[in-house]
1. Here helix-only ellipticity at 222 nm (-39500 (n - 2.57) for each DSSP H run of 4 or more, over all residues; to 500) was calculated and came to -15000; which of the structures 1, 2 was it taken from?
2. 1, 2: which one has FRET efficiency 1/(1 + (r/R0)^6) of positions 242 and 274 (r between Cβ atoms, R0 = 25 Å, to 0.05), as calculated, at 0.35?
3. The value 52, 42, 40 for Cα extents along the principal axes in Å was derived from one model only; which of 1, 2 is it?
4. Give the label, chosen from 1, 2, of the structure having the highest value of relative contact order in percent (Cα under 8 Å, 6 or more apart).
5. Who wins on mean count of other Cβ atoms within 10 Å over residues 106-113 among 1, 2, i.e. which is largest?
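Computed from the coordinates by the stated procedures, all read-outs in this text should not be read as laboratory data. Since the model is a prediction, treat every value here as computed from it, not as a measurement. Cβ atoms are built from the backbone, for glycine too; each structure is taken alone.
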Structure 1
Amino acid sequence: MSRDTQAALLALVKGMPKAELHIHIEGSLEPELIFALARRNGVTLPYDSVEQLRRAYAFNDLQSFLDIYYAGTSVLLTEQDFYDMTWAYLQRAHADNIRHTELFFDPQSHLSRGVNFAAIVGGIDRALGDAADEWGMTSGLIMCFLRHLSEEDAFATLEQAMPYLPAIVGVGLDSSERDHPPEKFSRVFARCRELGLRLVAHAGEEGPPAYIRDALDLLHVARIDHGVRCLEDPALVELLRARQVPLTVCPLSNVKLKVFPQMAQHNLRALLDAGLMVTINSDDPAYFGGYLNENFAEIFTALPLGRDHALRLACNSFDAAFLDDATKAAYREQVYAYFGRAVPV
């Protein structure tokens, strides 16, 4: 592919309408905002400067990232803090032509510091409302349980969340995957299903393919977050293909956390070739080197991907979203119009 053709392809993927379904809102906290909130709230950070904090973003694995990630959340104390964090992400999302976003948030990491649940949801939800008013952006809020904590703690968090469920579309499972299988949370996910919440779970990133199968069979999730290790199990791949279970893949995150040594070795093209419903997302963009368009640019530069893959990925992002059929169809029409094609009948 010539340099001009590659540049045109990157411009295409950056400009196309898209959804983001795997974004931890606390993972969008840039060092500059962390220090600003620390000053506002009188929080002392274990870093002397923005530059020193940014240099600390060299991770060996998921746990080394989580250690810094949770330190960053210590500056979030008030509803305005959560609003400012969310609005900063939404501005970047709008610039990346994201029309719909579904945000993860981790209430347990805040409740344990004495932050009020109302402040957490209130700030995030207010920012999402402003994005809807300002740009027509649609959104959903997904409450994640921290898998390194107990299921009892997850149940207690769910109880605190009950008054705020009208603002929450679903629940997820994140944090350290190793030694914390999905079955650990089967009862709390069953309760969430009874409450009508949509279900997702991180699986098959650092954990084995069996965790993906267990998330489907035991937790009854609708989407798998990451899921890149599914290719190690051909029977699982066929199951995912037949059911068209969405995988919310995060390329820059996968490379930063050493799931793949470099982007050229990422298996996203293989996942697409296997007929799986793959989406591209940014995960924790402040820590992993880029927001959604950077993820698209890096993966389309490193792998043999073209216009048809871009169209498919854009459509997948809306088809995998927790939206009603009419809204999905409207977004699909926007995608096809952008590519100058008619929507297949």
Structure 2
Amino acid sequence: MRVFIAGGTGLIGTRLVGELRSRGDRPVVLTRRASGVGDREEFRGVELVQGDPTRPGDWQGAVDGCDAVVNLAGSNIFSKRWSAEVRRTIRESRVRSTEHLVDATRRASRRPSAFVLGSAIGYYGPTGDEELTESSPPGTDFMAEVCKEWEAAAGPASGDGTRLAIVRTGVVLARGEGALGVMTPIFKWVPGGAAPIGSGSVPFAPATGRQWFSWIHLADIVGIFLMALDRADALGPINGTAPRPVRNVEFGRALARVLHRPFLPVGPPDVALRVVLGGVAEAVTRGQRVLPGRATGLGYQFRFPEVNEALEDLLGSHRSARETPRPTSTA
């Protein structure tokens, strides 16, 4: 299978490229820096296409002849404070890239049979203790509005032989990258011990970490993307989260344990994080309790359903050498 991937050099994309190659598929990676990416060990021998997915261009012709398209493009929401310009970039990097990939898909003389969009659980907005499935309604905050527009942009890809799957990704756990890349150094070096982040509801009270944390191991989110590519019955939204979400305080305690650090029961109030982080604090201090109903219904078997075993695998002294997703049946 020849798979066109936008955002293929990021955390999920790099791992997905490797898994596709290992099983004999041919990834085609869209990148703004083809020369630099080609020098990286994991991309040597990979077909690279120079281009910016947020802008139309000659790169769109490379979609023709591919069996599937995966869109993982999108700017990092945690890299800067959310000024009006940063919010615009967050939205444009997702919506415009999707529009241009859909346009390339529809214009192809041989259309891809699958279009897989990497969305986010931010679609649901903060909902307290409510259990969320793929049929739950969208939220109304900034990230929920972005996700709604993002997914709507992918809608026209469906039809004329192209199947649309939308993976709503949770917090991805990976050694030294993503959320753990930020949290691990803090938990290791904060004087006195690690502490929960966010109250879940009360902005001025000390943080107790009562908000839900919907996480997933890198191996499993890649496995879900592979399933979305392979399965003819993988249609519409699919939550990319582990089956057992935890509260932030539980996650913090588990992370402190694997790092051999003390854990404090309270942390800085939400308002303090807002002063430091700005609007992005909304994504840190409030969470969702998301369940992967569609993935489990399709038969996906999670390698790491429990947060303790996921963190031990990634950060423990006996972490596994391989993180290969379990194979899923095709239809």
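1. Working: 1: -15000; 2: -10500.
Only one of 1, 2 returns -15000 for helix-only ellipticity at 222 nm (-39500 (n - 2.57) for each DSSP H run of 4 or more, over all residues; to 500), namely 1.
2. Values: 1: 1.00; 2: 0.35.
Answer for the origin of the read-out: 2.
3. Values: 1: 52, 42, 40; 2: 60, 44, 40.
Value 52, 42, 40 for Cα extents along the principal axes in Å corresponds to 1 out of 1, 2.
4. Details: 1: 20; 2: 17.
That would be structure 1.
5. Values: 1: 18.5; 2: 15.6.
When mean count of other Cβ atoms within 10 Å over residues 106-113 is computed for each of 1, 2, structure 1 gives the biggest number.
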